[in-house]
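Presented below are the structures under discussion, each in the form of structure tokens.
No lab work stands behind these numbers, since they all come straight from the coordinates. Since the model is a prediction, treat every value here as computed from it, not as a measurement. Cβ atoms are built from the backbone, for glycine too; each structure is taken alone.
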Structure P
């Protein structure tokens, strides 16, 4: 008896164990995610479970599920805060599984892990994340052998029964009895002997052409994966009509080297029969899975294991112990993906999204991880002599914009001043920002704080009340303001723009259509000629003279500092169109909001995970004197290495030799 046959002989015991288990929590998780976009992660045998999970959601909720491998998931970059992420892993301690958990956290998602081993490293790492859940699948044999057997059947039966609990019209207790009965029949000696006859003509040098109904994709992938992993033979997986669009050419040239297996359902049975009648003389067999529902797929997967057993018998291979090369263990244990996942922090993913959106041709050959390491090194090595901060979205949040900065940030500014760091504020505001800061900062600090009002157009010490000492009127801006007043069709209601002599601010909510507004600006002479420029902030579009720059504030703060002192700059609108872009586009520019799509442009430190005043507070707290009395950024205090602390315990669910 083969090792694989031994595993199949005891599968019913695992199914019975699962049927006796309370699956309420698993059912609750399925129910809770019915309307949420969902990703299922798996590789090897667990990829089959992920595919069956997708079929469960499709039949239950008429919802699609994105099934991916760990590599696909780790390298994906879209935000997943609104998604459900499920990880299927027998042992939950393979490095790729841990890499997936780390990537889920970096992409804003909690993880639901379905595993037989709740003590596995991936399960432990997931448990540490808020909102994550771990579901244990009981099995009577914890070792599968080379191919997934008990872990696969246990997981599939658990999902089958949990899904029934979620169904609006459940079958109830009768489903478990029916499933166990059908599994027993599929594993009976008579059924397995019949299956061996079906595949007796399969040869060692044959290509297995697998033509499958999409509704039984999980069964098809079980056969495909197992045939490859157990070295039974090469496999081509397709559906009946995709096969008709060109792949039939293989049979014209190599029909004698091909064995066709058709897996059909109600809608594809006739399609296959029509195709089979046209095919040349080729060995083939077909199995029909009826409605392709959850129960039929679950039993079909057990039958799929007997198909694998039969194919192995035909070619003289034990699928449970096919023999692997010495390199196989090294390949399986390789933790390269885990390293990549650790390094793809939220900040790097944030920057990568902007880079990919722009798709800069000259940046295609540059490693974003290497660039991030260079940025981090520059931040940690810089001797900080001054700090220039944006105000709205950086010092204060949107909700706080009509109030004053929070006490924690004020305390940090006072502390930084006390250790000799010069402070500058570069804001699109007029004196409202100055008033708020004068209200909360100690009076003795005011002369030492440089204020760059109107995006740097008017620079004064904080002591100066610019309502009493306003800047002179800029003639080009006055012409622009007059032009805007003469374009009522661009605005909702009355034009509400504000002209502050050196800056015009127009609230975004005042615009009828953003695109139409920017198109219309081409007819404004000062803008078209380049004498007046504009940039977006969180709530408005600011117009200013071409020579205006928040960098003016940097120059004022830097003036008189030692030559080796640097100025750290922090803002929230770092995108190319943002009013902090120029302020932040250097190695010591940090965004606590948006970033631009150029390598040399600004980066964030925390990505979307931590933004605004919360991110600023953590950054300011890291600016400290070192053992030599030099003010530097203590990078270790930023918590940037939290992802690197998540690792494996070294006991992987490896294939047996």
Structure Q
């Protein structure tokens, strides 16, 4: 079934009949398995058998509940298509709504300022009226180097924007473009970019911006404000770097607004991590440009298609959708993944498959980046189809700047509804999920926009510790064959994996990446979810636990080479790896002992087939861990002390098991 409007269309997935038939068959199998578990528990038994049967029943109930809730995403997945050319012909560009772009950064050493500036430049170069684009960068690190990088990028934009549009360049992040382009005019532009990059990196290495790097006394005075101010205790700092009403490129065309914001930080005031930074940008932008549309971007997620605002407008300008449309979410797609995506950073199910399933119901969730919002959905404005902003005074006027500083202060939010029912929601490290969830609960809708060309591309962590730390943060946020029964469990196991593989391949995945994806979910379940759950419980009991961690965007050459080869990078003494090493050792020894036992028993392999199969399956998934523990000698191997601790813990667990089951 397909539906069409002037600017977009919708097609229901062809997998829907299969999904619904499979759900019916699978539910019967699940009920049969639960009946068997319950019958075994209620039958006369020993204390030992009950202690085994009860946990297995509870585990099956949990898994059955998880499976049941997921079926909603398979009930009516849809695919949408946008027609931006029709929009461009039907709507005068002068009538396009203004867009405020929010980019957040927190640490110049883990999030290189030039990468953040390149993301901003890619958004400044949208195929969109430049006088309707405003870029707001939130610097929660309060770094003068980040401000300096954006000053330099604002000057570079005078040349970069005309260069992109005159040469029909699509990839408009200079960092991404110059990785693959050489010769001609691009070589001259590349030299200009490299000069700028070297200046910024020199300032980053020093830790401050010296007078030899600034181009005027006025700029030098700006940087004096940073002297002696720690990143966690300083007043708000707002700098208008480009003003569309007076700044132009070398061709005389208006440049977008660019505003640097470092909100006030005080040790005695909660800052609410990224959600707090986004709310400050929401308020500051409302006093300056007040764009009816807001685009949120991670600092490493650059525009890969300059027409993405037009794709979003295909929905926001549809009178049938716009009254209740909160946001248009684009998929989070990553560049530089190795062939088989060994760390499963593509996260295809979360960023592509699940959103299509949700889009057939009430809409996808917000994933923190590559998302266009209607401002009124964040600021609690009444339903209206109008996207026209109100009158705004000049950006640099004293009254506007005074108001902007006021709303960026620590004293503004207390006693208001910001973070509870207005703006990006507090109470979770995963502010994206939390915000999207609450908007849907309030009756707002959303749309999943997945054009053929990826609209945005991001970077991924390329060592295992960073991947697991990131997923732990996500977990915390979500909290805030002789036996006839063999065929039943075989059906449950193989159809679950088979359907998962089918959906993965239908979403343009590969077998190699699917295998990496299911392996990483095992690893994440043992580490990120375990530590995330513990951290959440400790937090609820008022016990201090680690807070928001910034994922490093910096990579060493050797680490990058290992990633390109598809080799796991352990390399640090993380508690995550102690758990992985222990579980891998227990499974390997269990498999070896199980095979030895089956070989000495008559019919042993028939009796122990299921146990051996599951243990072999886990052991196969653990092969990168065994390599890192025993076979590798490079810097990415598992540290020796982690290996020793894992072996000792595995031995301890075997001893405990022996005492319990052989007593």
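Just a few scattered comments:
- Looking across P, Q, the calculation of helix-only ellipticity at 222 nm (-39500 (n - 2.57) for each DSSP H run of 4 or more, over all residues; to 500) that yields -16000 traces back to Q.
- Comparison of P, Q by distance in nm of label points 7 Å out along Cα→Cβ at positions 18 and 610 - largest value held by: P
- Structure responsible for 0.05, with FRET efficiency 1/(1 + (r/R0)^6) of positions 34 and 434 (r between Cβ atoms, R0 = 30 Å, to 0.05) calculated and labels P, Q on offer: P
- Each of P, Q could give FRET efficiency 1/(1 + (r/R0)^6) of positions 378 and 402 (r between Cβ atoms, R0 = 30 Å, to 0.05), but the derived value 0.25 comes from P.
- Which entry (P, Q) yields the derived value 3.1 for distance in nm of label points 7 Å out along Cα→Cβ at positions 98 and 410: Q
- Which of P, Q yields 31 [percent of Cα pairs over 51 Å apart, calculated]: P
- If distance in nm of label points 7 Å out along Cα→Cβ at positions 146 and 450 is computed and equals 7.0, the structure in P, Q: P
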